[in-house]
Every structure is written in C-alpha cells, then in structure tokens.
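Read-outs throughout are calculated quantities, based only on the coordinates presented, and are distinct from any laboratory measurement. All figures in this text were calculated on a predicted structure; none of them were measured in a lab. Cβ atoms are built from the backbone, for glycine too; each structure is taken alone.
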Structure I
Amino acid sequence: MDCIDHKDRFTCDYSINHTVKRYIFAFSSLFILLCLAYGNSFQGTWVFDDHHDILQNKIISSFSLPDFFRTYIADHFSRPIAILSFFLNYRIGGYDIYGYHIVNFTIHYVATLFVFLFVYKTMSLPLLAAKYREYAYSIAFLTSVFWCTSPLHVTAVTFITQRYTSLAGMFYFMAMFFFVQGRTATLNNTSSAIWQYIFCAISAVMAFLTKENAAMLPVILYFYDLLLIRGANQENVRKDMKRMIWPLTGLLLVGIFYLTTTGFPLDYKVYNFTLTEKLLTEPRIVLFYLSLLIYPVSTRLTFDHDYILSTSLFTPWTTGVSILIILGFIVCAFITARKKPLVAFCILFFFLNHIIESSIIPIEIIWEYRNYVPSLSFFILLVLFLLWTLQFFRNKKMIFYMISGCIIVLIIAQADTVHRRNTLFYSEKMLWIDSALKSPGLSRPYTNLALLYFQEGNIKKALEEARKAVSLNKHPNDHASATMYTNLATYQIMVNDLEEALKNIRHALSLQPYYDYGHAATANLMMKKGDLESAGTYITQAIFLSPDKDVFHSRYALILFHQGKLQEALKHAYSALTLNKNVSEPKMIIAEIMRQKKSYGKAIAYWNDYLQNVPSDRRAMLALIELYSLINKKDLAKGMLNYLLTLENGNLQNLLSQKNTYDHVYKVEGKILKPIIRKLLQEMGECCN
C-alpha cells in the first residue's frame, strides 16, 4: 500500500478551474450513482420500529415544545435531533412515506459528500502528501463510491427509523471534515480556523443528539490528530499523557452521569443474555461485520441476523480466536503507527467506532446498520490496496485492465445488491419472510409474520407462524418474548382455544408483569368467557400502565357498554378518538349509544364515519337501514339495503340470524329488522314495476 509511485503519469492540474470541475464531477457522479442504487427505495413501506417510533409517536403527530422537551430531553434524553426531523417530515407531508425516503436519501448523499471531502483533505496532509497527494482525488472519489454503495448501509437508509444512524453519521463526517480544515488552516488565517472549529463542535453536538454512539468522536479526533497530523512519536505521546488526564477524566464523568441519569437502559435482566455473554459474543460479531464488508452478497445479508451466544472463551471455539484477532489488529496499529499512520488510524477507527454498541451497553447483539460510520476506514484501506495493485501491475497492461475492470464490476455489484435489497422494503411481509429464510432459528421473524397474517384476517396462518416462534423461543429480550406469547394467545382467543390462550398470557405476564398488552389480552379473554367484571379490571390495569394508548380506552368503552354503563363508555370512547381520530371501534360504540338514546342524527353520522374505516361491516349497514327507516329517509335506507343485498348475493337470511357477541354493539334482531327490510323490498319492487 505504501509503494504508490507519486511520479507516475496520473498527475493533477491544480488550477482553480480544474479543481472546481473535479468537484462538480465528483458530486454529480456520486448523486447519479446513488440515484441508480437507491432510486427504488422510495417505494418502501413502514416496517418494524417505524410503527412505534413514528406512526404511533404522539410527539410527532401532535407536537408541542413542552411535551417534546419533557419526553426527549428532561425525562429521557433520547435522540432529539432525529425526532425533530421526523416531526418536520410529518408537518410537510403527514405520513406520506415518500417524503421520509427523500430525506433519508438526502442525508446519505450529504454524508457521502463529506466522506469525499474528508478523505480528499486527509490525503493531502503533510505526513501523507508524499505518498498519496497525487492520488488524493482518486482515493477520495473511489472511497466515497464504495462506501455509499455498500449493501450494509441499506438498513440505515431505506429503513426510515434508522435515520438515527445515517443522520448521526452525516454530522459525524461533517465534524471530522471541519476539524481537519481548522487543524490545517495557515497561521495567517486564524479567524477561518476558529470558524472551522465552531462548525466542528456544532456538528459533533448534533451527531451526539442524534445517536449516542457519536460519543466516540473526540477519541477519534484525538487519534487523527496524533497519528496523521502531529505524528505518533514518543515526545507527542508523552505530552498528551500529561495533558489528557483531566479531559479524559471529564469525559468519563460526563459519560457516567449520562448513563445513570438519563434513563439509558443498563439492566441486563430484561435481555436473554448476560453482560459476560455479550462481551464474549461481540468480538465474533465485529469480525462477522468485517466479513460482510469484504463479501456483501445478498444471501449473507438480512434484516434480522441469527447468532450463537458465547458462554466462555472456548464456547464456541471461535470466541477466543476472535478476541485474539482483534487484539492483534489493535497491537499492529500501535506498532505501525509511525511508519504507516494511515493504516494504524483506519484500524483504530473501525474498532473504536464499534466499541459503544459492541461492549457493555445492554442492547441487541447485531444489526447491519452499525457499520455505517466504522466501515469508512475499511473502504479507505480497500481503495489504497486497489490503487497499489494497479501501480504494481502498471507495466503489465492485460493485468492492469483486468484489475480496473474488476473495480468497476465490484462497484456495479454493490449498487445492484443495494437495489435488490431495497425491494424487500416494498412490503413488511417480504422483509420478514426473507429474515425467516436466512435466520430460521430466530423467533422474531415468525412473530412479526404472524401479526401480519392476523391483520390480513388469515388466522390459520397467523397461528402457524406464532407457534413456530414459540417453539424456537429465541428473542433478544423478555419484552419481545412476552409479545410473542401474548400474540399467540390473541390468535387462540379468535379460534376459541381459551385454555391455551390463558396459559400463554400467564406466561407472558410472568416474563413482564407490567406488560400493558398482556393485561389487555387478558381482558379480551375474560370478555370471551363472559366475565365482564374481570375484563374491566384487567383493561384498567392496561390503561394505568399506558394511558395514551387508544386501543385500551376503546376496549374499556366496549366493556362498559356491555355492562350498561353508557356514560362511562362514552367517556372512554371519546378519549380513544382524542388519542387517535382514525380508530374505528370507538365510533361504532358512540354510534350505538346515540341510537339507544334516540339521537338518531348523531348515530347516523358516527355509523357512516365508522363505515369509512370498515366499509365491509354488514352490522353497521343494518344499523343504518334501521336508523334511516326510523327518521323516514326511505331512499337512503333503500340504497343501503340494495348495496347490502349485492354484497350478500341477495340472501340476508344468514346475516339476520347471526349470533350476537361481546365484540358487537349493534344487536341483530330479526323481529325488528325483518319487517323493515320486507317493507323496503316491497316498495323497491313496486318502484321497479
């Protein structure tokens, strides 16, 4: 890598016009390349954490500065800049996902530009200029191309919620660029240097306020300054050891304060692995990330990776080997710091930027998007190796052109893999089917597939997938396990397998006693058994745990309605609509209560509003036929009846004789409805005659 001959024919014209043209070419080429790779990502849908972090996040849909400050800064300091970006997306386009994809794409493009600028500037540093300056543009451009088209970044760009990662990465690269700009400013340009440092500080703060792993930035900048600007000689190291004691102590205290006072989870009890197991497993995962960067074929990439926990240094045997390999890399970096500072920095950059998410913090073991920032150094080294290879074979034309062709093929292959992986985000079901095929030992893909089948009305398939998830019983934490058992219980309630449902709910609550949906599912089970008193007790517990969830208020309104407590039922139905104006069940409850109170106009309005959400509900149509007849609006009643007859192929007998359950509010009573329908049919027949 150090053998690049800086006197070869690839010389650069450093005139201003030529430099501007080079920047224009680089920026436009990178944009076109990203459009080709990510152009189809705009068709992606909401998946996984998008539902919780965006669609169900009341701070985003009904923003108020006091609520935002209390939720994301005062009570639980958690990525406020990213949340603000989601809010701005919502204010401009609501929940139209196209706008969110545009922003994610733009963030990735800007991050790519700063990768280019940072690498370009780095290669011109005095310590590196002799070897790399003649190739600074080529190295920066190729590094940017490889980095921005890496298939490992798909989940950071196409998965909307992981804007946390890409936006933090963008600010991270901006801070690094502004730092090197300020650090290399001439003595005669002090004011410019000060402004560059200010921009660096602002970018660093924004990165940290977007995602916590940006806390490694000061450490990275220190090694950058030591290795690539001042030089890693004994004198500089000795001075730094004296000067850095207090800054490092301050950073450590700030980190401890942050972790212990801002609600950041430090408890491993909720996870299915211990601190020791995580520390032992992560070296294997980090090397697995490295292998994915080297060989990123789609068969090795998936949304949710399976893994084997390391329980000791020798179980599995790769644990100790992985630790030794990483230690070897780090030792190699320090040994070669003086002779090969760029290589040393790249090695440290990769492993240090993995340290927060791959060490003591109790979070999930593996996610591909964690390579968004660390992978930069890998691609710098890759490009240096490729250019060294071209230089080595520059006199052997055939091999030279073959290597050049291979570089082009690698870039095309990466972009094509990105393009194909984006298609998985066209539907959430496709994403989880892919995960289930590639990680068949995990429960989460089957749990989420079961939920999607349930939402489609395919209870049989939902039960099948949910039972697979339970049989595997491999979730990252107890909350996910509780969700798995609760969902299975919900499907079993639907098919009247009440005893098995009760067992599964009890198991879910034993894992998570304060699991709100577990208590809500128990309420549904009690309703199915006809025990409204117990159902009311369980649903009030769910509301106590999560008072801002509309589904719990809606369910309580239904229970109260069947208990004859109409006024209380109205109160909770209105509460549900206040929390979510698009929810359907409360509208049905209010409509029926208004019908019983003989407020027919309001009842009709709410039933029609309900039908906008659930257009195929036959009971709602029957209720409207009765109501229109009561207020003597025969034409509307006939129109609704005609539509209902079309849906039922002219036969209403089964509909009029169906059983009433606690899931319904409007009781189908043949004694009332049959005479009304008979009369309407008679009038319709006379009209036709």
Structure II
Amino acid sequence: MARKSMNIVDVVAWVETTGKAIRGRRVSNIYYTREENMLLIKLQGTDKILVAEGGRRLHLSQRVRPPQEYKPYPLVVLARKHLRGSRVEDVRLVGEDRVVEIKFSKGPSIIVELVPRGVIALVSSEGLILAADKTLKVKDRVIRPKAPYTPPPPRASLQARVCLEKRQPERDEIAQCIAKGKDVVRGLVRGCGVPGEVAEEALYRAGIPPSTPPSEIEDPDLLGEILLELCKESLQGKGYVVLRGGAPLEASPFHPRRFSEEDYTIRITPSLDDALDLLFAGSTTPTTSRGTTKEEGELARLMESIRRAEERAEEYRRAAETLRKAAVSVSMKYQVIEEILRRASRGEVVKVNGFEVIPHGKTLIVRIAGISLEIPKGSTSERLVVELYKKAGELDSKAERALQVRGEIRERLEELRLKAAAREIAEKVKRRRKCWFERFHWTITRGGLLAVGGRDASQNEAVVKKYLSRGDIFLHANIHGAPAVVLKGGERAGEEDIFDAAVLTAAYSKAWKAGLGSVEVYWVKADQVSFSPPSGEYLAKGGIMVYGRKNFLPRPVPVRLALGIALDSEGIPLPVQGSREAVEKWSLAYVILAPGDMKKEEAAEEVRKALAKVLGKEGAPLVYAVPNHEIMPRIPGRSRVVGVYKGRGEGVDCEALVASQPLTGEANSSRG
C-alpha cells in the first residue's frame, strides 16, 4: 500500500535541504483548495508551487497548479493580506515532531502540522492564530482564530534526535528502546519512534529479521550506526521512489535497498521534492511539468511496467535453463564435483571453471553463472543436482508470475485506453444537437415511423396538442397512469409498427411499477381524440377524451422494454428504446429490461456494463461515452436486465426521420 504521509526523516531532510534553499524567496501569491485542504504558495524564482497539506505533506510540486476559481476562505484571504510580497526568513522544525514553521519577513508564520489530524495555521508574531484550515478542540489544545497556538503534544523520538543532532545513539539507549517491543521491528517503531519503513530498512541493512526478539540482538550499536547512516544519507538532497507495476508506493530521501529489483523499480529523482511529488500525484491536479496529462503519464508507466515484466520473465527463463544445463554438467562430472564439495565443507573457497563454492556457517553457497543457491555442508553431487533443478523450477515460477503481472497490467492499460477513447466520444455526445422528439419518450418502429409519448401529464397534453395530426393514430394502455403516444403516419402503419408504438405506452405505464407481465393497449384515429369532456363532466390536467370505438391490439402487450445504443448519421452514439424487434434493427447492441429491484441509477450502470461487454474493446467506448443521466430517463422504473444482445446497427438519422413525418403547428420545426 502506498504511503499516506511524510515521516520524521522526510520532514527533517526537507527542512534541511529545500527549507534552506527557499530562504530569501519572495511570496508571489497564495491559494487554497477546500476540496484537498491544500495551501499553495507561489514563490518567485521557481516554476514549482510550495504545497502544504495538513497531516500529509509539505514540498515543492510541479504537478499541483493553483485553482482557476478564487474563493475567499479566511485562511487564504488573511495569508494574502499579511504575506504577499514578503520573503521566507526561516524554515524550522517545531520540537522533535513533524511540525514545520515557515517564518516570513512581514511578521506572521505559517505552521504546517504533518502529524495525524494536523492543521495548517497562520500564526501572528505574538503566537495567536489568525486563521486555520480547520477548527479543532481536544483536551490539550484548541485551534481557532484569536486563540494562542499550541503545537501537538510532543512525541519522544529517538529517530528525530539522531537526525537533528547527527549523532549515533548510545548502546544502552537503543537497547532500552527496542526492549519495549515484542520483536525488534516493533521495538524500533514503538520504543524508539522510528517510522515503520525506516525501521524495516535499518533491519534489512543490518541483516536482522524483523521478527527477532529484542533479547537476541547482540549488537545494538549496529542499529544505532545504521539509523545515523540513514539520516546522513537523507541530507544528500536526492529522492528515491519505489514503484510497483508503474504505481508509486513509497518515496524517501535515502536509497531503499530492501525492495528487490525483481518486483520493484527504484527511480532516483534530483530532489526529495520530486520524489514526494510523484508519490502524492494521485491526489493532485493532473498537469505535469512537461504538460502531459495524468492519464498519459499513467499510460507511459504501464507500458514501461509491461516491458520490465517481459524482461524479468525472459531473465528468469534464461537463468532456469542455465541451471538445468549446470545440473546435467554436474551429473556428468560427479566425481570432480564431489571433491569440490568436500574441500568446501572443510572451509576452503573453491573456484573451478565458473563454478564457485563458498563456505558459509553450516551451509555452502554455490554460484554458477551468476546464480547462487545454498546447500548444507557435506552435501553430495546428487543433492546439488536436486537443488539445481529445484532452483530452476522456482525461477520458472517467477517467470510465470512476471507474465501474470504483465497480463494484469495490460488489463489496466486497456481500461485506461477505453476511458480515453470514451472521453473523446463523450465530447461529441455533449455537442450533439438533439431532435425535438428526444425530450419525450420515443421510438422508431420497424417500418421507420416515429412514435412519441409524454413523460408526465404536461407532456401528454403537449404530445397530443402539438404533434397529433390527421393521418396519425393515438395509443394508450388500458390502465390509469399510462403515457399518451402518437404514432406519426399511423393510419398507413401495419400491425408491426402499431405494436412497436404500443410498447412505449405499456412500458412507461404504471403496469411497470405494479410488476404486471402485460397490459392491454388500444389505438384510435386522430379525430377521435379531444380535450373537451362531455357536457357536465370535468377533465383533469393532462386528461384526454377518446370518442368512438377503441381498437384493441389482438394480444396484451408485454411489459418489457428494449434499450440499446445506436449511431446517428454522424456516427455519434445515442440511446434508443422500444420493442425488441425495432431496437434490434437500429442499435449496435441492446438489453431487454423487465420490472425488477434495481434503482434507475443501478440499472443504468448495469445496462452500460452489459452493452460494453457484448460490443467488446472496439465498441465499448461508444457505450461509455453516453452518460448515465442520458440512459436513466429511458428506464421506466425499478428494473432488471433479462438479456443482452447484439443489434443490426442500421443507425438513426434524426434529420431524415423528422423530414419524413407530417407535423402540425409548432412541430413543423425539426429542432426543439
């Protein structure tokens, strides 16, 4: 898991290097982002921004950029008032903990607390809080304007003293510290105040397993010497980033040797700031010093990770083959090998033709072609052959794991590429001009006729008043609360077209909410529809009177809806809905929806996933380019997906469709 905040070694190293380097620089401007709780200070003479985030980080950044919109939060207003134009006078550690004070020439200071629940405070020269990024009230201090600033309770840290005083701790001092833990690593962390990652590095360099009991540590001085060595190395100004699969896991001011090059990449940066900037890049504005996007940087890192995984796999396979050849050679020269092993077991280092055996305690280290393995003293050539084949098998397994990692990285790479392609298409979707009928429920029948239905009482009235004309037919489900549907040119329509239009009024009726399997639907001619009730009767808003004989469809219409993605005449995706037969004709892919338990939001996401899956890598970006908020209005209510299918993809030409439909009144405009 990637590190979440700077540790005490990072903080001391930053204060001693960057903190000294920014002294004398003038403040150009100050910004604040509420979402990330970051105070950003722009300094003259550098294109980097000083980023302060309470409880987390303090460093110069090339990736974070000031917000475009200024919001007058008290912290930034007062910081600008007091500090703009002043110079950085000093940067120092407050006590021995992760609290940094930045003093300015005009009086007030900015205090950045990098401890848990840490705050950023603007503090006057008298020690009063002028503003802070948050208020805080705990038993030992209060953070609010006009209150005296009190730092967090001090935490005893042997590590901080080692770094600040640049001296090696006494033998007894470190022995007493590590004795406070169940094992040596917990003793260093809890007893000595050493950050976990620093403790692990120190133990690795000392050759001590982390689980070793403190009582078994024979030379505490060695640990003290290494802790001082790490502090001194931290002040050299460089930064180191540990990456796995292209993703940064850790940044430190010293070289983290405990990470194997087989599984991790160590990137050396010119400064600790650059290393921290890369580590925390996931939560910053995605612009870099080269002007590339965060996504492009991630793509490049993933490509590099795939390359390294392939290289490692090939290296493991070559090494395994070398060991198998060595095993064959040992079998053929077993008498010579037996003599070499006997000599080595007596304490002699033996080197013969690229074959080296080194005594090591109770074992022998055997090196062949740069590959090492360990066997017990007194082993025979047969035992060596077994170990060679065993080591070769382990290397084969590592090669397989490397290829497995490569596969996982490729999946992530494809996911990023899909998102990039979808984002590009989504811009076209946003700019697409919609036809007038898209603000209603609508469908295109198999015969190419347009059917529109109201989404509410007002739209029901508008559909009939504006768009029902001679030659059209009116459809309605035989249930209260169904939409009024107009099928343009319906009097010349066949049974299939009428059924396709009937699906609209059935699916978007209250039959869906009731969970009915089907509902009766009827149709009438345009001149049978009126907004005038019989004499003495009242007609509610949206109510429509139908006079004369109703033509019921031969069979009840199933309460089902097909929902798919089609392309318009310009190749831009849009959602289409209606009967299965109609949607199958027009769409690239479609689902069949039925009444169910999923909310509209959940169903919309499920629909997109199902359509993307059936269309594969090439078609998935078209689906993901259509946002959920465009799909949700097409879903009648709580739903379930009962099937997903590929369509014939004949597409929808809105302009041609509108031009072919006889409209009346305001409907004569093709665009709404």
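Annotations for the structure displayed:
- Structure from which 112, 83, 43 was derived, Cα extents along the principal axes in Å, options I, II: II
- Which entry (I, II) yields the derived value 26.8, 92 for Rg and Dmax of the Cα atoms in Å, for residues 167-566 alone: I
- When FRET efficiency 1/(1 + (r/R0)^6) of positions 55 and 479 (r between Cβ atoms, R0 = 25 Å, to 0.05) is computed across structures I, II, the figure 0.00 traces back to II.
- Computing Kirkwood radius over Cα pairs in Å, for residues 23-78 alone across structures I, II gives 14.5 for structure I.
- When helix-only ellipticity at 222 nm (-39500 (n - 2.57) for each DSSP H run of 4 or more, over all residues; to 500) is computed for each of I, II, the one that comes out at -12000 is II.
- Distance in nm of label points 7 Å out along Cα→Cβ at positions 367 and 655 derived as 4.7 - corresponding label from I, II: I
- Read-out relative contact order in percent (Cα under 8 Å, 6 or more apart), computed value 11, structure in I, II: I
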